[in-house]
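**Student:** Below you'll find the structures, each written out as C-alpha cells.
Read the figures in this text as sums done on the coordinates, not as results from a lab. Since we're looking at a predicted model, the values are computed, not measured. Cβ atoms are built from the backbone, for glycine too; each structure is taken alone.
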Structure I
C-alpha cells in the first residue's frame, strides 16, 4: 500500500468511545485526520493503558503510522480484552470473538493485523484470521525491513511497509488447496503426499468424477446432476477460502473452465497460485 501523507510526528492522539468493563477493554477509537473519512480497524493482542482521553505507546504509534496512509479514524480491538501492560497478566480464557465487531470490520476501509510476530496464541490468531477471510482483500499488516510481520505497533518504524497479510504469516503449517481436472487422479494423489511431507495442510477434491468415481453420477437425473455439480463447484471455492495458496494440477498445462474459474477466484481474493507444471498465462 502506498503512503499518501507525510509523517506527522506531532500528531495529537486523543482516544474516545473507550469501552471498559471489569478491567476488560472492548474497543477504543481515535480521530487522527478530520479531512479523511477512511476508517481502519487495528487488531492487537490485548489492551494496555489507553483509555478515554489518554493514549499509550501502541495507539500513538499506530495512529502516526496510519496517518501516512490517509486514514481518518482508527478503532483498536484485541484478541484478548484483559487490560495489562504485560502479557503474563492476560486472561487467556477471555478470547475476543471478532463477530462482536462485525459491523466495525465490515465497514472499515482497512483492517490491520498488529498482534506481533511471537509464536504464541496460534489458535486465537488462526481463528481470528478465519473470521477475517470474508474481508481478506483489505486485511494488511506492518512488515519491517527484515521482512518480519505482522509487527506490533510499539515495535515499528514509521518507514516500515504496510503489506497484505496472509494466514501462513502466523501458521505453523500453511494450507494449500489442490485444483485441477479430476481426470488427473494420480497426479492429485502424488501432489497431496509430496506437499504433506513439505509441511503443508493439504485440501483436495472430495471425489474424482472423471477417474474412478463415475458411479456417483450414474443414477442421477439431469436436474440433480446439475445441482450436484454446482454444489461441488461452490464447495471447492469454500475450500479455496480456507487456503493460503492453491496448487493447480495442470498436466500438459491443461486447465479446464472450472479450474480457470477457481484460479480467477483465488487471484481476486489475494490467494497465491502455484502450478504443478510450467504455465503460460493467457493474453
Structure II
C-alpha cells in the first residue's frame, strides 16, 4: 500500500528552500511555497504550488500540512511566521516536523574559539539579535505545546550562483586579512540533505549547527580559488587599515569556529562537501 503523500509548506521559498525542494521525491511530497516574486507565483511546477502570503493561512487551516519549513528572516519582534500563524499551528495535530532556519550569528564573537549547540549565545549584530529572539519564540512553542520543531543554525551558505568564485572573476572581492580570524560555511546541497534527513528521522535534540568540517579564514579560500582557476590574487588588505564603520558592520566583527558534530551524529550523515575545496570543485 502506497504511503500517504506528505505536504510541505515552505514559508519563504528562497535559495536554500529551492534546493531542498529539488532534493525531495515528488512522489512523496507536495510542496506549497510562499513567495513575493511574480515570476514564481505565475510559474507551473508539477509538485510545487506557489502562493502569496495572503493564502498561507488558508492552507494551514486545511489541516493536511505535515511539514513546515520557515526560512524568512526575523524582524525586531522575532519570527514573522509565529507572529502571523502561531494560533493555527498550535491547534494542528497533523504536523510532523517544523524546521526553522536560523544562523550561527546568534553566537556572537567567541574570539576564534569553537562553538557548539551548548555554547553561550551573545549576538552583536542586529540580524543576530533578531535571530536569537526568533529562536527563543520557537523554543517556547516546544516547551508549551510540544511541537516537533528543529532549529538549524546555518553557517555562511554557498553553492551554485552564490559563491565567492564568481565574485573573484568579476573583480568584486576584497581580500581582507585579519590574523586569527575564522569563518564557517556550508554548501547548500549539504543543507538540503540535512533538512531532508531531519524530516524523515526523529531526533531528540532541537537545535543543530549546520556547517562544514573546516572553518578557516577568507584569504585561504580566495588564494586557493585564484591558484586553481589561474586568476590574479586580489591585493591583500589588512583589517586594521579599514575604516571604523566597516569594521563594526562587517562579518569580521565576529570570530568563531562552528562545530557540526551533533547533526552528523544524530542524522548519521557524512557531508558531501566537508571543506570548501570539495565544494568549489563542483562550482
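**Student:** Where is distance in nm of label points 7 Å out along Cα→Cβ at positions 97 and 241 largest, in which of I, II? Display every interim value, and only then the final one.
**Tutor:** Details: I: 1.8; II: 4.9.
Top value of distance in nm of label points 7 Å out along Cα→Cβ at positions 97 and 241, among I, II, belongs to structure II.
**Student:** Identify which of structures I, II gives the largest calculated value of mean count of other Cβ atoms within 10 Å over residues 9-16.
**Tutor:** Working: I: 12.5; II: 21.6.
Once mean count of other Cβ atoms within 10 Å over residues 9-16 is tallied for I, II, the winner is II.
**Student:** Given that relative contact order in percent (Cα under 8 Å, 6 or more apart), derived from a single structure, equals 19, which label among I, II identifies that structure?
**Tutor:** Working: I: 14; II: 19.
Of the structures listed, the value fits II.
**Student:** For mean projected area of the Cα convex hull in nm², which of I, II scores largest? It would help to have the intermediate numbers written out before the result.
**Tutor:** Working: I: 18.6; II: 16.2.
When mean projected area of the Cα convex hull in nm² is calculated for I, II, structure I comes out on top.
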